[in-house]
Structures are given as C-alpha cells and as structure tokens.
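Structures are listed in the sections that come next.
Every number in this text was worked out from the coordinates using simple rules, so none of it is lab data. Since we're looking at a predicted model, the values are computed, not measured. Cβ atoms are built from the backbone, for glycine too; each structure is taken alone.
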Structure P
C-alpha cells in the first residue's frame, strides 16, 4: 500500500481510505468483513460522518472495529459534522461538541484523529468554531481538524480564527468530476471552461500543505452513478480497459491511479461496500501512470484541452 504524509504532520497514512457512508445497508457481519478487507489491503484510514445512515453507519463501524479486534493505534479515524438533516448547517459550538460526543459513543472510541466541517455554513462564526475546536482538542476528543467542500476564502476565514492548522479538505474529484483543474487548462481562453468555480482550491491546498481527499471518485455528476462499466461512457471505459491490460490490473485500479498521479498527493476515499471492488480499487495505489496515460484518460473522459 502506498503511504502519504497527512498535511503538515508526520503521520503516514494509506493513499486510499475506507469511506463508510453506505455501511448502514450492511449487517454487522458484512461491515466487519469490509473493514477486515480494508485492513488486509493496508488501508489504515477510515472516513465516516455523523449523518451517514442517520448515525447507523458509524454504529456499525464501531461494531466492526470491536469484532475485528483492532487496537486503536492501528487505524486513523475521521468523522465529519455540521450538517443537520433537512438541508441545514450548524457550526455552533454546542452542535459541534454534541456531534463529536455522539460519534464517539456510536464508534465506541475515546477520540477522533480528525474532525472535518462537512459543508460550509453561511452563518459560521469563526470565533465560535475556534472555541469548539479548542474544547475538543483540550478534552482529548479530537486531535486534528479540517474541512470538506470549502473554497480557499472559506478556509482562510476559518484558519484566521482557529489555533489549529487545518490539514484536510475533502472534495469531490475523479475522472468525471474535474472542474477544479479544468479551468487551469483554459486560462486566458474566451470560453466558459476558463471560469474558476472553486477558487483554485487544489493549488491553494498544495500551497498550504492541506491533504485533499477525493470523495466519490468514480461518480459522474454528484450522485448520478458511477462511470465504471457504464455504457454511457464507452470511450472512457475502453481507455481504462486498455491501460488495465497494460498494467495487468482493473479499470477501477486505473481510475484510482489517475487521481493519485496528480502531484497534489490526493487521498482517495473508497466508498464501496463490496470486498472485491474494494480490493480492486485499492490496487490502484500500486500503479504509477505515465503522463501520456494521464492525459489520454482525461481526454477519453470527454474533457477538452486547448
């Protein structure tokens, strides 16, 4: 398993992480199997959130951790908070602390390695978030902090108030979700592809030593479905298969390797609850694509270059 350094820390973590958003659909036995599969592949990073499955995903993850007899220092555990069911957001100190307390209880652990603010809250008071972070760190409940789906200005606003370095930004990224890099190719061009929708968040993250975690790496749209083996994307799947044959691996592994080839040192969140798919996709950490491979896939996905 390829390892990366997490943000500005010295922590070495797996280049892919197990995401458990869909774990609530599993039995306890199935949840334990997928966790053991991840560990067998060298994955030592687990990503959850307080809202996944209404909390049931974290509860099942906690059961799986216990049944797998994993020592707490064998894995890196991350959760996210700040989204309230019903499409509302709440970064108040009271809510964030209550969210962490509930997650720790569901997971059956004493602390989170990292807490991410799940999605921007327009009513965020940075000073109040800072107070929450200080409390969570002082009580030993959270060791590191980060964000998810934030643009550079939102990160700057929060970072100016909090004493802890924000070390992660979790963003959707993959072959069919490339907006964060598309605009860079079209700088100084007179077309809509030159529009910078995300504020240069990838460049910002590299400059500020923030690890970018890629969520839903095989999705097209937001939650429309996956592009792997999807007849809507024949050219992309043909290109993936060609490279899979070249590297003696699978299309899923190549799609993973495409993200990891970027010099930003992404960490890819693997959300499949299928042990076979998890094993196949994680194998992408062992593949290093050439520059030509990377650009061939970018073009096969339907993106354009000037």
Structure Q
C-alpha cells in the first residue's frame, strides 16, 4: 500500500489545477457553483457518518428511512435558501432587477422551517417505538445534523458574499494561506514533531508542526498577496498579517473540531472521495472556519 505521504500530493495538485482552470474560465460564477457543490458534498458526508453511527453501529430504530432522508435534505434546502441562495439572489444585478425581496426570501425560509418542524414532531410522536429512548436517539441525531448545517453551510455561504462584494482575490488568497499552513504543519510535524498538540482529538498533530506552520504562513503572507495583485492595496501588510494570524492560529482548530466529530461517531474520515485526504470535509474543515472571518474583516477594514 502506498504511504499516505505519497498519496496526498497528487490529488492536492490536481484539485489546485482544476480550481485554477475553473476560476480562469468562469470567474465568480464558477466559484459560486463550486461552493454549492461543496455544500452538498460536505453535508452529505457529515450526515452519513452520523447515520452510520446511529443505525449501523448502534442499531438504533429509525423513525422512517425514507422520511428521514426527505427530512435531512429538506432542512438542508431550508438553510441553503436562507444563506447561499439568498446571497446569490440578492447579490446578482439581474436578479435584483426582478425585484427579489429580502423579506420575501426570509419568509420563505421561515415557512420551510415551520413545515420541517411540524413534520418532524408529528413523525416522531406517531412512530410505533415512540418513547424516551427513541426520542433521545432521534433528537441527538437531529441536533448533530443541525450543527453540521450551522458549521458547514452557514459558514461556507460567506464565500459567496465575499466573491460577490470583494472579488476572487479574497477567496483564493486566504485559501492558499490555509493550504500553506496545513502543508507546513505536516512537514514540520514529520521532521521535528515530538510533542503532541491535542492528542485526544488528533494524535498526529504536533506543537512543532503548529508553530512551524504558523511561521511559514506569516513568511508567505505578504509576498503572496503582492504576487496575486494586491500590491496596489493600501495597508497591504495589515491585511496580509491579519489573514496570516487567523489562518495559522484559529483555522487549524476547524480541523480539530472535525476530528472530534469523527471520533464521536467512530469514523476515520468523512469520506473517500480524495485519496490520501479522505472526504470533502477532511479537506475543507479549516477553510470553512476562515470564510466568515475574511468577509467580516473586509467589511470592516477594506
């Protein structure tokens, strides 16, 4: 079997190449489409390991297999309508001219949520195994799924707002900083790692890897922003350092949270889509945490 260190680079390089081609050919529209695909993939992966844990490992009774599938994707569409879809509709000039009302979109989202609530409660109460244990198991699964919606869909929807209001640079630049940080954490961890950072969550992550990656991210932040066309920005160093601080110190904890979710549900990875990396969530856990920060920072300082 090929070592993980040799499995990881080819898929990562291929993803970067495909992303470059997509962005160069389609611009912001391609990024928005990619975000929507990522949201579907991440939500499906996360809910799948939750279901695997509850229904396969623990053999818990299901309220209704078909009903739970419909419910799962109904909640996904509900949250999507209030976040990503809303951002797309309100951020597009043509769609704005069609008089798409933000209040109407909010009302639709609330209505979808109300329908989901009614169906979920009635379905749970009418199940033949209705009782405290079944309620507890069902609500635990629902809570985990809703947390996935908040963490994955809620945060990643900021990518759409960012590319619409501030341009592609502020999608690609922070993403590259996260990639640099993640790569150098792995390199320093392999070469110098002796002290575990949070071993109960992620046994392979080390203090040396974390610190080495932070220094590497800081070192790359300013020249990378200049190289990507940010030389004309006022306060370039401030912007670069702010992004480096967040992507090297805060963003990695998105990975630790993802590790906690996997461990809680007895999963090694979120999926197998990307050889050597796992699933979509395994690759984008730190990126997701960065998305709202970038948008809120740009709102305040750019």
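Miscellaneous remarks
- Among candidates P, Q, the computation of log10 I(q)/I(0) by the Debye sum over Cα atoms at q = 0.09, 0.19 Å⁻¹, for residues 107-282 alone that gave -0.39, -1.28 used structure P.
- Computed 63, 56, 31 for Cα extents along the principal axes in Å - originating structure among P, Q: Q
- Among P, Q, which structure scores highest (criterion: distance in nm of label points 7 Å out along Cα→Cβ at positions 27 and 235): P
- Source structure of the calculated read-out (percent of Cα pairs over 15 Å apart, for residues 227-290 alone, 61) within P, Q: Q.
- For log10 I(q)/I(0) by the Debye sum over Cα atoms at q = 0.12, 0.16, 0.27 Å⁻¹, for residues 51-130 alone computed as -0.36, -0.62, -1.36, the structure of P, Q it came from: P
- Among P, Q, structure where relative contact order in percent (Cα under 8 Å, 6 or more apart) as derived comes to 18: P
- Looking at distance in nm of label points 7 Å out along Cα→Cβ at positions 11 and 211 over structures P, Q, structure Q comes out largest.
- Entry that produces -11500 once helix-only ellipticity at 222 nm (-39500 (n - 2.57) for each DSSP H run of 4 or more, over all residues; to 500) is calculated, selected from P, Q: P
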